[in-house]
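Read through the structures below before going on.
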Structure P
Amino acid sequence: MNRFIYNSFGAIGLMLSITSFAAGNLTVAREVTVDQPPATVWKLLREFNSLDVWLPPVQSSEAKGNLTQPGAMRILDLGGGASVTEKLLAFDDVKRSYSYAFIKVPLPVKNYVAAIELTDAPGGKTLIKWHSTFDAFGAPDEKAKEAIQGIYDAGLGKLAIIFKK
């Protein structure tokens, strides 16, 4: 699995210019190359309400609204009474990407805006990029970044397993 932090300020800046959400001062970015073509991977990831399939902490997910239109919401059950509410900000089937914001979250972050993007990789594979900006809230910056990095690593690791040939 290929994971590393990359510079995504340009993409996030563009994404934020079309939303009413403020950009945070911290950035986390992770990526992984999976063994299936983008069209196959997008069939799962385009479903804004599919996190319970590929993000280990999520036990179930409830959706509200048109899941390909900005304004759609998803409520993620993390178990033990913890939940996350997220709002879809942008969705692009052609570019195979979407962005979303945390509305309610039990993590030490605020002003969180993230995007997931798929691109072609050599050998008929897919590069999945997941990146965000946010501010720490009630914790040091490094702890907030570690929390988000852990989520991204868990999800991207599971996707690598799901799409392994």
Structure Q
Amino acid sequence: MDTPQFYRKRIIPEECVLLKDDIILEMNDNYIITKWKTLHPKKNLSHGFSCYFLKEGYKISKFLREDNSLLYWYCDIIKTDYDPLNNTYIFTDLLADVIMYPDGFVKVVDIDEIALALKKDKLPAEDIITLLTNLDKLLKIVYSEEFDIYKHMINEYALNDPSDRF
């Protein structure tokens, strides 16, 4: 089967971007692990690794600086749509994100975007329920030792993958 195409769909701002340069490192029915460079260069963020948890409704990413040092772990709440005819995944960002810094500090961000999406009628009730349910589930994992399992899973690729595979 051909390599699937991935799209990142955002609600605020509205956009749907082909992730044409992402490299699939592992893929199965439960998750997809990718390696990527930033779409828009940033001062500190250079590249990273992501794991899309297809059934759980979130994506956990390891954000790295140019020197491969950890910037932070970034967790998106997502909705996954798969089109088998075109072998295409659309990962819709459901706005709320969780950031875990190397010192252990945890921050939930973009809650204001949920309010704005509600105000502009851009987010159906079903997606809000999914968002809140998956955010709660993810936060329980983040505040437990279970998150180390997810880190280890991604680190297996981050530590053993040559940087020139982009």
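What follows draws every value from the coordinates through simple rules; no lab data is involved. Owing to the predicted nature of the structure, the values given are computational and were not obtained by experimental measurement. Cβ atoms are built from the backbone, for glycine too; each structure is taken alone.
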Exercise. Can you spot which of P, Q the value 126 was calculated from, given it is volume of the Cα convex hull per residue in Å³?
Key: Q
Exercise. Give the label, chosen from P, Q, of the structure having the highest value of relative contact order in percent (Cα under 8 Å, 6 or more apart).
Key: P
Quiz item: For mean count of other Cβ atoms within 10 Å over residues 58-65, which of P, Q scores largest?
Solution: Q
